[in-house]
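Listed below are the structures to be examined.
Every number in this text was worked out from the coordinates using simple rules, so none of it is lab data. Source: prediction; values computed, not measured. Cβ atoms are built from the backbone, for glycine too; each structure is taken alone.
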Structure I
Amino acid sequence: MTDSWAPPRRPNKRAEETRNAILKAAQACFGSSGYDKATVRAIAADAGVDPAMVMRHFGSKADLFGAAVQLGFEVIDLTRVPRDGMGTALIRASLEPWERGETRAQAVLLRTAPTHPEAAQGVQAILDRQLLPTLEAVIPDDPDIALRAGLVQSEALGVIMTRYLLRIDPMASMDFELLVETFGDSVQRHLTRPLC
């Protein structure tokens with residue numbers, strides 16, 4: 001009888017570096033050119049790899065787009081935040097990258113989502129992979145947690161669209177601290193009030 005045990009495979013450092021270079025190039029290219037005009041060939045050239053390598057790592061332009069726009073979206077840790085301050089903490093952490101202008105690829109995602117299903121799936125992934133786990137960590141066993149996350153995301157998308165993408169006043173010129181406080185209060189209600 002042969003032993004089927006094998007030592008765990010080490011992560012291939014070079015492959016990981018290549019993948020990261022492709023992701024960074026894709027984020028920059030999608031951010032500057034938009035989804036339709038960005039090409040796998042241009043992204044590969046910026047990353048210093050053959051276009052076949054892009055397809056090997058990501059499978060398609062749509063899958064690469066989905067991975068690239070997830071860069072910069074982190075699960076926010078609210079576990080040390082008092083329960084009555086979760087809304088404000090969540091909104092501050094979510095909007096600060098937009099205030100600093102560090103969201104070019106995410107802006108392309110939101111502009112593209114209404115007309116491209118793959119971009120809409122990227123918005124769904126933000127809910128499923130970032131926002132929902134953030135809330136599940138601090139509001140465990142809540143049967144309405146998915147609905148709460150959806151309400152928070154819907155409101156956040158409205159603020160992001162009016163302030164950062166469309167730049168509609170008074171939202172565009174509103175004091176950031178006032179925005180965080182006001183929007184945070186609204187999100188806090190979504191997180192804590194009974195929904196039934």
Structure II
Amino acid sequence: QAAPTDNSRPAIFYLNTYDLPSRPSWAKTALFLHEAAPGHHFQISIQQELEDLPRFRKFGRETAYTEGWGLYSEALGYDMRLYDDPYQRFGQLAAELWRSIRLVVDTGIHAKGWSRQQVLDYMYDNAPVAEARAVSEAERFMALPGQALAYKIGQLKISELRRDAERKLGNNFDIKAFHRVVLEDGAVPLTVLEPKVKRWVAQQL
């Protein structure tokens with residue numbers, strides 16, 4: 001939950017404790033990276049602190065950008081050495097598996113006419129998931145067609161831009177500077193982000 005516009009309280013990261021046995025502890029590191037720091041809390045806080053933005057930009061979201069940053073942030077756990085614990089690394093790999101499942105069931109529901117039960121069966125057959133999580137996710141993607149696709153497209157694009165910058169800049173690549181360029185203008189369409197990052201890379205050469 002983001003901070004209010006007057007900053008009268010800080011942002012809050014809530015950990016869902018409903019049906020706690022269904023919430024595996026191995027998932028918590030990737031979840032925190034995605035939702036809190038360096039994920040959404042970090043990204044959204046920067047956006048809300050930007051000056052001279054119209055309110056729809058300051059508080060709006062571009063799903064592919066915002067959720068792409070969240071997924072990309074999970075992978076930063078390797079750079080930050082937070083997955084040295086194999087238990088937490090399993091959690092990150094399980095999260096990646098879950099994103100693949102989301103793509104399948106999103107397509108299944110909205111393009112193939114899958115039933116709710118078909119979606120649940122596919123989830124149970126392919127991931128370590130408890131009923132509470134499976135049901136909430138199945139109903140989420142019934143209601144939000146294309147959201148799973150937007151997540152993954154955003155992650156792939158940000159990761160691609162980083163690889164391209166690393167390849168072109170070599171030892172001069174500065175990951176902090178790269179992240180600053182990605183985040184400094186708030187949530188933007190990927191068609192705006194890509195040329196912006198490429199201009200920054202060209203300026204470093």
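General remarks:
- Highest-scoring entry among I, II, by distance in nm of label points 7 Å out along Cα→Cβ at positions 21 and 157, is II.
- Answer label among I, II for the case where Cα extents along the principal axes in Å, calculated from the coordinates, equals 52, 42, 38: II
- Once distance in nm of label points 7 Å out along Cα→Cβ at positions 109 and 125 is computed for every structure in I, II, the highest value turns out to be that of II.
- Which of I, II leads on distance in nm of label points 7 Å out along Cα→Cβ at positions 29 and 85, largest value: I
- Comparison of I, II by distance in nm of label points 7 Å out along Cα→Cβ at positions 141 and 173 - largest value held by: I
- A value of 26 for relative contact order in percent (Cα under 8 Å, 6 or more apart), calculated from one of I, II, originates in structure II.
- At a computed 17.2 (mean count of other Cβ atoms within 10 Å over residues 37-44), which of I, II: I
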